[in-house]
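Please treat every number below as a calculation from the coordinates, not as lab data. As the structure is a computational prediction, the values presented were derived from the model and not from experiment. Cβ atoms are built from the backbone, for glycine too; each structure is taken alone.
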Structure P
Amino acid sequence: MTDDNKRANIAAELGRCDESLRAGTVLLDAGLLHDAESRLYYAAYHAAVALLLTQGLEPRSHTGVANLLGLHFVKTGRLDPGDARLFARLQKYRIEADYSAEFVVTRDAIEEDVAACRAFIERARAAIAVLLP
């Protein structure tokens with residue numbers, strides 16, 4: 001992957017990140033809580049993929065994203081372990097929200113997840129700015 005391709009792919013992932021975050025907040029405002037929770041995961045997912053692309057890593061699965069994020073960013077100290085826990089929690093909630101009729105989610109919980117997701121995205125963007133000046 002050339003530097004130009006890498007930058008273009010990172011920009012595309014960050015664009016998808018922003019779109020998913022925006023969709024999550026729109027869905028939350030509309031009272032569609034399960035769908036909002038799902039979109040928040042995808043916002044974090046696209047931010048994480050953008051981070052991984054800075055290292056030339058192209059994960060092939062959602063599990064791969066989580067594993068590579070932990071290995072290349074948390075274990076190296078570039079991200080806090082809390083970021084990996086947040087990503088794992090959002091991933092679990094996305095699966096539950098999409099597939100489990102018993103999954104209960106509240107507006108307050110999603111509002112907390114929105115704030116946590118926004119903070120994660122800001123940290124990811126800051127790391128990307130350092131890694132790709």
Structure Q
Amino acid sequence: MKIKVYMSFPADKVTKPVTYHLIKDFDLRINILNADVSLNKEGRLVADFEGDEANIREGLGFLEREGIRYKLFNKSIIWQEDKCVHCGACTAVCPSGALQMDKHDWSLTFDKEKCYVCELCVKACPLKVMSV
């Protein structure tokens with residue numbers, strides 16, 4: 001099983017080896033997609049968790065016990081490519097780099113694996129060809 005998780009760390013928790021425990025104690029494969037973690041500041045981390053369903057559930061329980069808030073991304077962005085004019089407005093707001101302009105022909109590319117499903121592209125698209 002594989003899920004995408006957004007984690008928010010209180011400032012006093014950023015020094016804890018959370019991903020280490022998720023890997024070692026719960027046998028999860030963690031792929032960090034984006035991180036903003038600094039001392040004395042609230043941290044955030046977006047990662048794929050892969051493993052047995054029971055281990056993922058136990059790992060999420062560990063996060064709760066540690067006081068780390070999390071949100072599961074269980075939606076996906078739908079891009080109506082045939083209606084898109086490739087203006088690139090969505091690329092300006094995409095924090096993950098999932099939406100990019102091809103440098104050779106200036107067409108829009110969308111990598112669903114990188115997508116955080118933050119929905120900013122949906123709001124930015126003038127033609128409304130991005131939806132959830």
Structure R
Amino acid sequence: MPKIKATAKLVENVQSIANNCRTHSVVCDLSSAAGGSDSGPTALELSLMALADCGVTIFADVCKKSNIKPDKVDVTVEAEKSADSPVITGVSMKVNVSSKTRKELLEAAWRRTEANCPVLFIFKENIPVKVEFEAKQE
């Protein structure tokens with residue numbers, strides 16, 4: 001089974017650089033109010049950005065394969081989270097599409113998008129995560 005890999009390394013304070021082990025990286029940081037320098041999205045914000053982008057990307061791909069031409073596609077994702085907890089309690093996704101294509105065909109394309117969006121699966125399914133921790137004293 002092919003693997004997708006990502007790494008992250010601490011730069012300073014709470015700023016890190018996350019890398020997809022191909023050619024792309026992004027700076028992640030906490031907000032100034034949370035003790036960071038606000039030089040990039042937090043990991044949680046990045047996960048919501050990934051969800052929104054996955055919706056746009058998979059929908060565009062489904063449309064391309066179905067000869068549907070959307071004029072505009074934008075997805076907004078919002079998460080509900082208590083200020084004193086790291087746990088997200090809910091996520092809402094709003095999809096706006098403009099096209100000359102019939103609404104029923106666009107809705108069918110979105111249903112296929114939901115069935116094939118890998119990031120949406122991460123949010124919807126209970127996926128096991130195996131953690132290995134190693135600490136070295138210097």
For this session: Looking at mean count of other Cβ atoms within 10 Å over residues 2-9, point out which structure of P, Q, R has the largest value.
Result: Q
Problem set entry | Parent structure of the calculated result 24, given that relative contact order in percent (Cα under 8 Å, 6 or more apart) is the read-out and P, Q, R the choices | Q
Problem set entry | Identity of the structure behind 17.6 (criterion: Kirkwood radius over Cα pairs in Å, calculated), options P, Q, R | R
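One of P, Q, R was used to calculate helix-only ellipticity at 222 nm (-39500 (n - 2.57) for each DSSP H run of 4 or more, over all residues; to 500), giving -10500; which? List each step's numbers first, then the result.
Numbers: P: -26000; Q: -6000; R: -10500.
Checking each candidate, the match is R.
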Exercise. Which one of P, Q, R has FRET efficiency 1/(1 + (r/R0)^6) of positions 66 and 106 (r between Cβ atoms, R0 = 25 Å, to 0.05), as calculated from the coordinates, equal to 0.05?
Worked result: Q
